[in-house]
Structure 1
Amino acid sequence: AVLRLRQHVREMCGGEPGETSNNRMELTAPIMALEALTRPVVGHLYTDSTYVRNGITKWVLGWERNGWKTAAKQPVKNVDLWQRL
């Protein structure tokens with residue numbers, strides 16, 4: 001994740017101890033960037049992750065309405081991270 005505010009750029013990266021997946025790490029990047037903000041700001045989130053983009057723009061509102069279940073009535077994977085995001 002890269003956090004950029006005007007001329008200031010902060011590259012952020014990290015991992016989770018133990019087992020993880022690419023989808024969990026793709027969700028962790030924007031969470032880390034947003035949690036690094038010290039005050040509310042209007043900003044832009046850029047991602048090359050289709051999983052994160054679709055989750056934010058297409059799926060998350062439906063998951064919330066359905067009690068964090070998918071359209072197929074299955075539990076949402078990585079729900080802990082989606083809720084943080």
Structure 2
Amino acid sequence: MNAATGKKILLVDNDAAAAAALTTFLEGHDYHAQTVTNYQQAITAVQNWKPDLVILNILMQSFNPLDFLNELKKNPFTETQKVIIFSQT
């Protein structure tokens with residue numbers, strides 16, 4: 001993958017196996033993926049790494065994902081962040 005052209009995707013998930021599988025898939029399709037597992041890591045990564053897309057597990061155990069989404073919307077630098085919400089059972 002060419003880091004200069006690969007889109008950046010932030011995975012917010014506390015399931016390490018699922019995150020690893022998705023990271024492998026994405027990187028195999030020329031995306032650069034980073035995984036975080038808690039609220040503060042997610043906020044910091046969005047602000048500093050500036051991903052093109054966030055994939056957010058709505059069933060996070062360590063924090064309420066809706067709080068994360070609300071925080072993104074309150075910040076003028078992150079209010080337009082693209083987010084895909086998913087659930088796994």
Structure 3
Amino acid sequence: MVFREKFFEYGIRNSIWLTPITIGQSWIWYWIINGFDIIPIGEFFIRYEGYLTILSILGVNLFSAILAALARQRYEKYIKEIKTV
């Protein structure tokens with residue numbers, strides 16, 4: 001997402017929004033596999049593993065967004081070098 005954005009801040013903001021979407025999709029996948037049960041969602045927010053999961057997903061999303069921003073800068077630098085040659 002960040003690689004295609006003109007402003008990196010928009011891409012980083014959009015990648016942060018991937019965290020709740022990913023968690024929601026994981027709950028849907030859990031319901032498909034194990035049957036519909038609302039109790040695991042409550043346990044997700046009671047136990048520390050749930051918060052650790054949220055922080056790890058957020059960390060992976062932010063790390064990949066920053067890495068894509070750096071890749072975009074290097075790509076633009078590479079394109080400028082090719083045009084000057």
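The numbers here are math on the coordinates, done by the rules we state, and not lab data. Remember, it's a predicted structure, so these values are computed and weren't measured experimentally. Cβ atoms are built from the backbone, for glycine too; each structure is taken alone.
Looking at relative contact order in percent (Cα under 8 Å, 6 or more apart), point out which structure of 1, 2, 3 has the largest value.
Values: 1: 26; 2: 31; 3: 42.
Once relative contact order in percent (Cα under 8 Å, 6 or more apart) is tallied for 1, 2, 3, the winner is 3.
Taking 15.5 as the value of mean count of other Cβ atoms within 10 Å over residues 26-33 derived from one of the structures shown (1, 2, 3), identify that structure.
2
Match the computed value -0.34, -0.85, -0.93, -1.08 of log10 I(q)/I(0) by the Debye sum over Cα atoms at q = 0.11, 0.18, 0.19, 0.21 Å⁻¹ to one of the structures 1, 2, 3, and report its label.
Answer for the origin of the read-out: 1.
Here helix-only ellipticity at 222 nm (-39500 (n - 2.57) for each DSSP H run of 4 or more, over all residues; to 500) has been calculated and equals -9500, so which of 1, 2, 3 was it run on?
Matching structure: 1.
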